[in-house]
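Take a look at the structures listed below.
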Structure P
């Protein structure tokens, strides 16, 4: 298991410039905060040489400014995106935080466009990805695989929960792709697991805290568990709301 502690990683935030992707008419730039693994090659040209066998997952937090656009594109790997703050137009749909998106490898999506509001989102993959492939320019390189796409409606977090509650957002019995919200009252525990194991999962703290390694891990921090890995998490004194996202059995 690996932890990205927001209180520590937020210091790694930097201004993001990727040609053809970070287009904006705003005076505000894009920003990126690394969470796990190495960044895409279009952000770090030396990233591929830094990947290790036991740590090839990838996650990072993007702050997209107002009046900006990320073009329609696809990736070689499966990914989740969690829109945590702000509003945008995703494809043709207006989205509002909190919204969850999943796209299988070689499944085009977007564009992601903002108007007066900025939007911030966490991108999470269980395998390293070199960077987005723009559409329609890279359509000829799409691999013929089943296209898997999911975009939730706005998720409203419940309050005043005094007992454990699991809210299923998405579950596919065949592939084991899953998304769920877990509500933990104070000083309680959970593995944040799904009915069947998939190909690794992320557990994101949306509210409250988790006790780990003699520390209280707070909101926007995230855990990554590899395939077949389980861990019994314990909530802090204010309880916790955890978003769990499990990858399907067969990655692209």
Structure Q
């Protein structure tokens, strides 16, 4: 592992790359339900994952949707996309593997986005498969049901106790194998399937403000705030 000393060195590594796959897990986005904080309520030690699980969706949907709505609509996120847009326009940014579920990269018009854990903007009836918008979920009072057949409306996200779609995982690995740089933003490298991504990549670069014992398995690492770093990289004249 090589620790990158400054923003100029970081920019040089990215500039030399011709085929980049970005893995996004920034904390300002809406985390997938597998990686959310375990402790939801410090008073009673209740795990939010439990309420958002597959079992609660099918067996206690009222409680599921109460907690799902609090989580989805109780989080605000902010992201600076200018530098990444520039990389895509240059033809360098080939794919984005988003570990968050807010679908923000798709909404901002990026191409080739792989929503590994799904997208909160996509919802469907489990009986008749009619599709519904995020706004439908937001405005519906109580357990969200289909306006056509009264079936449960399921968010198209991977719930705790569900597995990632094999087709999406294979698509992500295929993109990584072709790239010359795996650029990761605040990505927990000790979590599955990130460890598989690292093994399949030619070169890895992580930007994060957290240090872990697993950092030694990366090629490059830059310890800094992700949003501040992207803003600096986007400037015409990059200084240390």
Structure R
């Protein structure tokens, strides 16, 4: 990820996707960090005298889930609205051919020093080289493993300080990646893969990086063309950190 650019009326982040197989199953999971960073950075710039920002809601719609043209993706972030307490930002991600890949929005709350941060903390940019390059398979990138024993599949992210943001809790983009992966896995089958169409995430509390974080998927509907899963993340004490809805669509033939 390149350093963010402040341009005329918007901010931009650029991600190198050289070597990424954009036709693979759920390549959209690679976009989590990019989306979270550009939305958070855009609001961070408008915090004024407040000391920080926490994200409460994150939504992403994947317009073109596969077949991206490299070597780069560009995420442009804009402020939608700002109040004294927080604001909303939006982003549009395009590939090197100018094709719209995804759109996203986030609601963030401004906080002061010493405030109890009850949602995932968003900082302007993930620590450089904190995770492998985007060309690495998403599951490997976050160091997770999927377990299918029992009624509901789970994705477990083991302790890993490299997945932390600057405040020491799990980066919201890493969580979005895990949610995409396990939500998609819950509704897909080897002979009938699906593409992630959208994510809707509510963050409730900071997610630790010093213990397992478990993402559990429950299939809400499995139709022929559209499937929906609910994903819940829990920490080692069983506390819910985030809840998300993942919508997937069967690719057209």
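Observations, loosely collected:
- At a computed -4000 (helix-only ellipticity at 222 nm (-39500 (n - 2.57) for each DSSP H run of 4 or more, over all residues; to 500)), which of P, Q, R: R
- For 3.4 (distance in nm of label points 7 Å out along Cα→Cβ at positions 161 and 177, calculated) the corresponding structure among P, Q, R: Q
All of the numbers you see were taken from the coordinates with simple rules; none came from a lab. Keep in mind it's a predicted model, so treat the numbers as computed, not measured. Cβ atoms are built from the backbone, for glycine too; each structure is taken alone.
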